[in-house]
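Pasting the structures here.
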Structure 1
């Protein structure tokens, strides 16, 4: 799945990266591929990128939620691919 945009972004962002590194990666990806990366009304922040949308109470929490959701999505896709390959 090297061509998958979600996996490509996950490969570029280390879970232990600092806030600025994650911020830069998300902003660059949003500019290059489309999507939303923005503060919302109140104290919420939204990342909507590659079909994964998260809302959180801070930008840092939005990073973590998006990365967690993206990893879950990639595991699901891998499981489906394995099921398809076994049939």
Structure 2
């Protein structure tokens, strides 16, 4: 089945836009997890125990990172199914 070049170009544009947003969200989630991890480690060093607030923030950051990784994987899979190349720089 032949796909219209116009449709294919539009699909590529939309998918790359989604990919960019998903990568930005993933990068933010990584930074958030690193900050939460640092805060958790600092509370452990200072007090010798884990504070519940830092622990919950760390768990939330880990879940957010997992969710954004799933979304990024879905978008990358869609790009690959359409035959668009994903280059990692």
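Of structures 1, 2, which gives 36 when relative contact order in percent (Cα under 8 Å, 6 or more apart) is computed from the coordinates? Attributed to the structure labelled 2. Taking helix-only ellipticity at 222 nm (-39500 (n - 2.57) for each DSSP H run of 4 or more, over all residues; to 500) from the coordinates of each of 1, 2, which one would give -30000? The read-out comes from structure 2. Here mean count of other Cβ atoms within 10 Å over residues 44-51 was derived from just one of the structures 1, 2, and that gives 18.4; the source is 1. Given 1.56 as the derived value for Cα Rg over 2.2 N^0.38 Å, which of the supplied structures 1, 2 does it correspond to? Computing Cα Rg over 2.2 N^0.38 Å on every structure in 1, 2 gives 1.56 only for 2.
Taken together, the values in this text are just the output of simple stated rules run on the coordinates, not laboratory data. Please read all numbers here as calculations on a predicted model, not as lab measurements. Cβ atoms are built from the backbone, for glycine too; each structure is taken alone.
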